[in-house]
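Please treat every number below as a calculation from the coordinates, not as lab data. Keep in mind it's a predicted model, so treat the numbers as computed, not measured.
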Structure 1
Amino acid sequence: MQTLTETPALVENGFARWDLAEEFGISESDAAFQNLRAEFVDLPPDPYATEEGRNRRYARGVFLPWSREFSWIPDTHLGDQGWMNGYWQADHNPDYVGVVRKLPAMSESARNNPIIHEILSFDYAQTRWSQDDASFPLHVGVHLIKLAVDDPGHEAISSPNELHQDGEPFVFAHLVYRRNVVGGSNMIAPPKYRGKLPEDVPAGEAFAEFELTKPLESYGVTDEKVSHYVAPIRRGAGPETGERAVILVDFTPMRQHI
């Protein structure tokens, strides 16, 4: 697992892993972590995947590379839908090609949680930008996503359910918790396997295979250098709902396009 002093691996190798609980000196009993975990209790169903056990909220922000200041972009009120934010991936997600997904906004308490702000600062520090990109603000997307499954015969599925690239230059995943879950393993592979499943990747071709198991265990990818995948989850042997909760963060330059 990479440490802070080894973070160029994200750019050089296309991916890196970290233990942010250790990096930040945070334990599960800390109030900020307990408050963060509580944000996932009532996450609404993903309106684009109501049958797939996926629940989420989404917020957008702006990061200024020259001052390392971050601020949230205001949400949009869409009548009966309430406060929402649009999420666009062009053709990078085959499930939603050309669709601006309108996703429920993150709560004010989540926006103010100090761990989220520590995560954003840490993630930015792992990125590298051209001089042109660094002279403009960066758009930051922050997703709270919980996969949940009650029926032992069902799965909760991430989208897309294949090796993929997201379109944003840098993407990070931070586990908040997993409970009574089987599955949810990750694969990092060369970009040529985009659109494939892990079983289509020949032995020895994957860059890494791993499972996030500890709170704030994390990884990041340089989008152009790798494809990546997270497997569906199933309920474990316990009686409670199987859940896997993560924070996803992405960074995209906001250069002029005239």
Structure 2
Amino acid sequence: MSHDGPLPLDPADVRPRYRGYVGFVTTPRFFDDSPQQFLAVAPEGIGVCQRVLHVPDYAYGLDQRARNFGLLEEAAECLAAAHCQVVGQAGTNWVHTKGTTPDEIAAFCDDLSDRMGARFLMAGHCIVEALRTLGARTIAVSNGYYRDDWRDGINHYLTQAGFEILSSGHMRDQGLYASLEEQVAVEEATVWDHPDRDVLESIRLAHAAAPTADAVVQTGSGFRTAPHVAGLEAECGKPVVASDGALYWAMLRELDLGDPVLGRGALLESL
């Protein structure tokens, strides 16, 4: 028997495709695979969009980020208008590039969230919220691939948030690279995706420099730390809070799907 017209719609098919909708705002001229990294640790059924900021001739300077801070708001509003429930901004140093304090960034995120109807989160401040959730007061900081002014800026921000830094340093401070030129050669060869050796050793050295710290912090969103956190915590015997994992944790906390995230370290397992 043939049907005249369309088949009746099954009410069970009238539902969102995804359990949660998230968006990422990412840094110009950087192949930021945060969406893929996020989906690797998140429960199944989340949809992801991404908007890469466009700044012609971007050279990664803090001054450029300060001048283009307004682009974060524009990109977040676009993702919210595309039905994202949570928008995460990857790129830790944006929180301090204009001299803003943790309280000012928290207020900015709250205000933007209210205006656009979706939760806006900044990776740099998610580190602060994660450390507070874990009850950490003293920290050892791996500043990873950072330049000197990036290191100094985020460390000052963490100090403003009330944490005592017992040790800190980027990979050149730690002796993993003899010069910035040597480090840049690796960054260019890997498309800014540092080898696992860099990620693991920088965090291990940070812990070794301050073994009594409550937590180890890794500040660079460009370090893909999430796959290594559980193993590093087993070695260090304490939480490892990295920029990428802190952002993913905060985004999943906002979605509140009710699913546990196991085997990914203390922070994500706290959901």
Structure 3
Amino acid sequence: MSRMQRIVSLVPSFTEMLYFLGLEERLTGVTEHCDFPEEAKTRAKVGTFGQPRLTRILALQPDLVLADAALHKAVSGDLKNAGVEVIPFTPVSVDDIFWVMNEIAQVCDVEAAVRPLIDSMRERVEQLGRKSGHGRPRVFRIMSMDPIVAPGPGSFQYDALQKAGAQMMVFPTKDPYIKVAPEQIIAFDPEVVLFCGVAKGQAPPLRCKGCVAKRPICQRTVDDIIRREWAQITAFRENRVYPIPCHTICRPGPRLIDGMEKLHSRYFYVTLK
């Protein structure tokens, strides 16, 4: 039996991985942002994704804590000093997601049992690549409007969109998030624009406890983001500006593959027909 029987997850996507790998019975603690699957909400809370509480984590006496390598450096150091094993990850590509799941499976001694699950997901991504060989629409993903920010080549979102069949804007850096000038978007002339938002007339989602913005991008409609100088862009001219649920592509976990398939079939493939 693996000694990793009490696991605390500080990252929503890692929580989803534990359920996908069949390790939910070992999950003893999560953050307030770990909201999928629904059953995860019933686990003990150790704070928010951005501010996990050391005392709450230690009170659960975990054998293992899954953390974000960049965001949770301080609390990870404190946990290690307290004798708790911490495995930090920051996936920056779709392949990294598979690697993280393999690492979790290995440390929990279920690697052989879950290998078919992970291999099946890899095959789904490879199949998208084969489908995309006949052409790729130019796609621009808006993450923020003031300033305009898009996922860069150093992010899993950029990689996921490419693997889903999108032709992405080329950037000179490998940064995960990049500020983009309006004239760059006009020059790229995207055929599809994606943003976290809601359809016109749809009620905006409730803001999470960690959101401090007065009007986050996820509460905007297409009308809110259209700018006069963008009227000439193909995506706006042909009404291919789509609000997508945040979970579609914002979390580097198992559901990302579902989101990639939906984007390909609903928005990318039909654009080229």
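Okay, here's what the table says:
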{"quantity": "Read-out helix-only ellipticity at 222 nm (-39500 (n - 2.57) for each DSSP H run of 4 or more, over all residues; to 500), computed value -13000, structure in 1, 2, 3", "calculated": "2"}
{"quantity": "Which of 1, 2, 3 leads on Kirkwood radius over Cα pairs in Å, largest value", "calculated": "3"}
